[in-house]
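All of the numbers you see were taken from the coordinates with simple rules; none came from a lab. In this text the structure is predicted, and so the values were computed from the model without any measurement. Cβ atoms are built from the backbone, for glycine too; each structure is taken alone.
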Structure 1
Amino acid sequence: MRGPPAGPRVLLRRLREIMAEPISAQERLDKIVTQIAANVVAEVCSVYVLRSDGVLELYATEGLKAEAVHHAALRTGQGLVGTIAAEARPLNLPNAQSHPAYRYLPETGEEIYQSFLGVPILRAGRTLGVLVVQNRTHRTYYDEEVEALQTTAMVLAEMLAVGELERLAQPGTLLDLKRPITATGVGLCEGVGLGHVVLHEPRVVVNALIAEDVDAEGERLEEAIASLRLFVDDMLSRDDIAETGEHRDVLEAYRMFAHDRGWVRRMNEAIRNGLTAEAAVEKVQSDTRARLQRQTDPFLRDRLHDFDDLANRLLRVLMNKAHGPTEQELPRDAIIVARNMGAAELLDYGRERIRGLILEEGGPTSHVTIVARALGIASVGRVANVVSLVENGDAVIVDGLAGEVHIRPTADVEAAYAEKVRFRAKRQEQYQLLRDKPTVTLDGQRIKLLMNAGLMVDLPHLAESGAEGIGLFRTELQFMIAERMPRLGEQRAFYGSVIEAAGERPVTFRTLDIGGDKVLPYLRTAQEENPAMGWRAIRLGLDRPGLLRTQLRALLQAAAGRQLRIMLPMVTDLLEIRETRGLVDKEIAHLRRHGHETPEALLIGAMIEVPSMLWQLDDLAKLVDFVSVGSNDLHQFMTASDRGNIMVAGRFDPLSPPFLRALRQIAVSAAASGLPVTLCGEMAGSPLAAMALIGLGYRSLSMSAAAVGPVKAMTCALDAGKVTGKVQALLDDSLNNQGNSIRAALADFAVAEDIPF
């Protein structure tokens with residue numbers, strides 16, 4: 001019995017020569033299969049390419065009938081070739097015809113061949129086709145031959161990725177890599193974005209696949225792995241990394257992969273077979289991704305993210321690549337695609353170039369969503385596996401209202417969305433007609449509509465939207481986009497610019513709400529088990545009074561001679577308000593002592609976003625000048641559902657009777673105390689939810705600039721008395737009808753009353 005072939009190195013060198021020849025794509029593919037057959041000592045070598053209709057078409061063969069090329073085909077899951085494509089794993093069979101999935105294609109003349117070896121052609125874990133060799137005799141192919149075929153499949157994957165084989169497709173057909181895909185997620189921010197994909201964590205494009213010096217490539221890999229392991233070990237040994245917690249668990253998973261001997265062994269094998277170090281990393285990453293993507297165990301699928309992150313970091317070490325695109329590389333119609341990202345990371349991109357945001361994770365109330373909404377970026381979240389479905393530069397459409405993403409859309413879909421954009425523009429024109437009109441219900445109730453903001457780029461929207469002021473200015477965003485802690489003078493100038501831009505309209509500044517998932521890279525904090533309920537917001541400010549006093553001093557100086565409204569986030573205990581008022585008094589005394597002018601009027605308020613405040617409302621009214629309801633966090637804490645966790649973020653509806661009863665309690669208590677109350681969470685920006693809030697007694701709402709027009713249109717068509725009666729009846733009757741949301745009933749009411757929502 002003959003031994004295995006010498007290995008794929010000679011084959012790869014020959015393939016490199018073929019790739020450099022000035023010949024047609026079909027000639028190149030024909031030469032490749034001939035070369036593979038000769039190297040593996042096979043009588044047949046065939047390449048099947050996956051089309052957009054799920055059919056694997058024979059694109060080239062050595063040994064089968066030549067006339068079968070571009071005619072023989074199998075569907076995914078059909079026959080041996082289809083099984084390989086569906087399962088993304090090799091099949092090595094000494095007697096192919098005895099396999100239950102075997103299917104005979106008479107046009108190929110393959111009935112005389114018994115042994116069969118097929119491997120998937122993979123790129124980023126995605127199957128693009130199948131590479132097959134066959135022989136007449138019964139035999140099991142050696143592991144070295146399987147490895148050689150898998151290595152060669154990488155070269156074919158690159159041919160497909162660069163579009164070289166597209167010109168060989170039959171008229172009217174597309175390759176699967178370029179097929180249009182419509183993916184459904186959850187709409188995070190209304191709007192339509194048409195543009196081109198920019199991967200937030202871009203794949204490192206490996207151009208050099210074939211090694212010149214195998215020993216040198218092995219040394220490069222060894223050095224890169226050592227560097228990677230040192231990085232992970234250093235991270236785990238840092239003082240600010242807690243001994244336990246989710247963050248440490250992620251890093252421990254990193255360390256497990258970094259020190260995994262099987263991972264390193266497979267990469268070294270790929271190098272010995274003739275690949276460069278980076279091509280070896282990419283090959284093993286693609287094989288592992290294909291296998292883990294098909295796992296049903298959510299824990300194993302989550303480990304795929306950890307493995308991908310580590311493999312990409314190793315590729316960047318090998319290729320000396322920086323993370324992410326530069327401003328110059330960003331197209332003018334960028335659609336950012338990511339698994340997830342922080343608010344600060346989104347702000348790193350130039351706003352004028354971003355047309356949309358697509359996330360595999362991300363919920364409606366996550367902070368990156370809030371920032372995207374503030375910037376008016378059409379956004380969709382929870383789009384399964386979207387990072388693997390796209391390539392940098394792909395055309396894509398984001399529909400933030402429908403929660404749909406159209407990848408590589410057809411011409412008719414593009415035309416339909418172009419019309420939709422025009423329709424939205426006309427609707428915005430209608431909202432503009434309402435801009436200068438007062439927001440008054442049909443029965444004469446005055447509703448104040450305010451705007452949420454956090455950046456200078458938001459401020460022009462104040463006049464454009466017709467908002468009556470800024471009900472929530474998120475001061476932390478200035479800190480999140482800075483490379484270091486903003487100094488007193490910088491903060492003072494920034495707040496002064498905000499006040500000047502607002503003119504006569506009021507601005508409510510929320511003091512720093514950092515901590516939790518809003519991390520400042522230059523501010524060291526301890527890792528926490530439950531950061532959303534941990535050391536954040538006013539808790540952090542009072543524990544670090546220098547930080548809070550600097551901000552208070554900057555605000556007091558910026559508002560000299562004018563009204564200043566300061567709001568404290570995440571108040572849990574009334575003592576926190578007393579302590580903050582003490583700091584404010586000290587700062588005012590300091591400024592006056594040094595001859596500085598102070599604000600003409602100072603109003604201090606508190607955010608109600610912790611459930612414990614529901615039982616302190618009467619006492620709270622004696623300590624503050626106003627209150628604002630932060631419905632995002634209040635709902636999160638009342639339902640014990642992390643708003644950043646995609647598994648539970650959408651599980652509970654804010655229009656559920658229990659939560660609405662809590663909001664009603666706040667409105668009733670504030671009215672009895674004569675205390676002004678505003679709701680400034682994301683609920684306020686939904687016309688239907690805003691309708692419910694008006695029914696609960698709220699007369700001041702703060703929302704994103706884009707939501708002001710739709711909410712105003714709804715309010716002006718609404719009879720507040722009628723909706724109050726409807727909402728109160730629904731809440732009082734909810735125990736009888738056992739409903740977990742009044743959303744459907746409220747929508748029926750709006751339709752019956754001809755109220756736009």
Structure 2
Amino acid sequence: MSEKAPQQPVPPFHETNADTPALGGGLPVVKYWAEHTLSSEGPALWKTLLHNSACLSCSWGTGGQKGGFTNEAGEKVQRCMKSVEAISSELKPGIPIGFFERFTISQLQQLDSRGADRLGRLSYPVILRAGRPYYERISWSEALDIATAAFQKAPERVASYSSGRSSNESAYILQLMIRALGSNNLADCSDMCHAPSTTGLKEVLGTQTSVVSLESLKETDCVVLVGSNCSYNQPRLMNELIKLRDKGKQIIVINPMMEIGLVKFGSPSFPAKSLVQGSDIANLYLQPIPGSDVALFVGIQKSLIERNLIDLDYLQAHTEGATAVIEQARSTDWQTITSTCGVSQAEIKAAATIIGNASSVVFAWGMGVTQHQNSVDNVFSICNTALMTGNIGKTGAGVMPVRGHSNVQGFGSMGVTVHLKQEIQQALERLLDRPLSRVQGYDTRSLIEAADAGKVDSLLCLGGNLYAANPNSNEAKRALGKIETVIYMATKPNLGHFHGLGSQQTLILPVLNRFENPHKTTVESGNNFVRLNDEGQTHLKEADLKPEITFLAELAHRLHGDQPIDWRRLQDPEYVRRLIAQTIPGYEKIGEIDRTKKEFTIGGRILDQPKFSTPSGKAALFVTPLPDLSLPGPESFGILADQPGIVLALMTGRSYSQHNTVVYQIGDQYRGMPHRNCILVNRLDAQHLGVAEHGLVTVRGDVGQLEKVEVIYGAVRPGAALMFYPEVNVIFSAKNETRSGTPAYKRVPVCVYSPNAALSLVS
């Protein structure tokens with residue numbers, strides 16, 4: 001007889017500040033919608049919202065050939081504020097002719113992220129030449145000449161960086177062009193976020209993406225959501241959680257912070273039952289110490305074993321490595337587990353009870369899992385738990401990384417990665433009729449390190465914000481400043497365009513966004529669904545813009561000629577899609593999508609049977625060492641130990657109204673943080689420091705400090721804190737996870753002290 005599922009919807013460290021609302025979402029979302037869709041920009045917003053193209057925001061976005069507000073299951077009324085924010089930003093007027101000649105680069109460097117975004121749409125190509133104080137207008141012809149010369153450098157000295165803003169077609173051309181040069185330097189924004197997911201899942205399951213479809217998620221009995229604040233970043237996923245709770249299903253949330261939207265969320269999609277009063281989300285909410293996920297999941301495994309809730313038949317038939325993992329869980333004592341993760345044995349048992357008694361479980365996670373120094377082990381530990389309970393390879397079960405950008409997964413599928421799948425490499429070699437380089441390429445962090453060492457001459461950035469995305473902002477600026485030619489292809493200005501400047505020349509090339517292209521494009525959702533975007537038009541009638549594939553294909557033609565493929569023909573996206581169908585496993589249907597108009601789920605990725613693409617055909621379990629989570633003392637930051645400073649584990653995060661590095665509003669209404677220079681701490685830590693709420697402190701990392709930081713009390717466990725990315729990046733140099741290269745943004749040791757106290761500094 002199964003045990004009754006325990007309930008703890010509000011976690012232990014739940015004390016918020018007076019400005020924190022009672023629920024996430026709700027009427028403020030409707031208010032934002034009304035303010036924008038009923039304003040002068042309303043007609044253009046509605047036209048775009050109803051356009052047959054995928055959402056510009058997260059990988060849970062809607063759109064495609066089923067129209068606006070429609071998810072991949074064909075369900076209507078899938079709205080969120082993120083879509084309107086992203087579209088509204090793209091519908092800004094074009095930057096007028098002469099703007100860049102009126103403002104020096106020094107003046108532009110005074111802008112914050114929100115200020116840069118609010119300048120408007122990039123509307124003509126510009127160049128900043130060495131020694132000149134201004135960006136100047138440049139022709140597309142000259143831009144192509146400069147780019148051609150730049151990428152004729154030695155293959156090991158050229159590189160690209162990209163984000164998920166662009167299409168599959170652009171991504172495919174980019175990687176094909178760079179690899180044909182003999183370079184594998186294809187850094188991507190995913191290197192900074194979900195690379196540990198792809199690294200870990202490949203080892204465990206032989207795949208690199210979610211194995212759960214939207215349809216399968218709807219059939220689950222339980223969701224375990226780890227290190228993800230989808231109430232901020234993937235609001236449409238909240239609709240699925242609400243529907244599961246309405247059916248009596250269980251949701252476990254694991255997060256060092258209590259995010260109010262994961263306790264109660266008001267969805268505009270359910271106005272009668274959810275919008276005003278909110279819907280309950282978490283049945284059980286655990287708040288581990290940042291970075292302790294392995295210990296928590298080993299504890300869950302130990303509790304499952306102790307009560308005979310693991311599936312030994314499944315492990316015997318479909319996995320390998322289980323014996324060592326079971327032994328690790330059995331032999332690790334409870335005191336070690338609970339002291340490492342900060343979660344009580346009773347709470348761990350409660351989670352194990354829910355998981356062990358559920359008929360099917362989906363384990364989902366975000367960057368709270370992947371941005372740690374042991375992040376691949378974090379992924380292993382989650383997968384171990386799923387496999388020990390037989391929850392991979394059946395309907396309603398599996399592992400599901402929750403990705404943040406709308407096509408970041410598509411870029412990986414297209415081969416924009418430094419870890420190219422062997423079958424794709426072989427297919428590309430057949431297409432290009434030559435062997436490709438086996439030299440290890442630069443991922444994002446190694447690209448910055450190589451540039452800082454003077455090893456990179458030319459860099460092409462297809463979207464993204466390489467400067468602001470990196471820890472140690474001064475290092476990023478210095479490194480990019482040693483690259484001769486930096487080329488940005490973008491729709492809007494960002495901080496990188498003003499701080500990530502090449503030593504000889506920096507070009508900003510304005511391109512069309514997803515709903516403006518004069519041709520069809522495709523993107524991939526986080527659940528492996530390929531969406532087809534219709535043609536569109538830009539509102540910038542007088543602007544000098546180009547589609548990304550037009551520029552990339554012409555550059556590739558200049559670099560490679562017309563052999564062994566017709567590079568200039570890559571300006572035809574239908575032709576590109578036929579090449580994708582030939583070379584990317586699972587994407588065969590894309591070759592006919594222009595004729596069939598049928599969107600599709602990528603073949604071989606959704607697992608409804610326990611059959612795995614590993615060499616043995618079995619899933620692999622891996623022993624996961626418990627991490628050492630000790631923090632340095634104040635003296636490590638140049639502060640004497642007997643002075644009033646406190647060392648905390650800082651988590652960097654996005655605010656509510658933010659997408660990646662783009663900030664739409666300076667405050668965070670759901671955490672009660674009024675501006676960007678705040679630190680959210682537990683009241684007990686602030687009192688230990690002797691600082692009242694709204695008092696000002698200095699926050700010091702290993703490479704810098706921020707001053708006059710406002711203290712905000714929040715529902716974060718003692719010993720941890722939160723500040724906003726990318727602004728806080730300037731103070732720390734995060735350690736990288738060695739297997740994936742991802743920085744540990746979610747556990748940054750910082751010393752917080754009051755500047756009003758008489759401090760003695762170590763000389």
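Observations on the structure shown:
- Parent structure of the calculated result 21, given that relative contact order in percent (Cα under 8 Å, 6 or more apart) is the read-out and 1, 2 the choices: 2
- Among 1, 2, structure where Cα extents along the principal axes in Å, for residues 141-380 alone as derived comes to 67, 51, 34: 2
- Identity of the structure behind -9000 (criterion: helix-only ellipticity at 222 nm (-39500 (n - 2.57) for each DSSP H run of 4 or more, over all residues; to 500), calculated), options 1, 2: 2
- Given 30.8, 100 for Rg and Dmax of the Cα atoms in Å, calculated: source structure among 1, 2: 1
- Given 12.6 for mean count of other Cβ atoms within 10 Å over residues 37-44, calculated: source structure among 1, 2: 2
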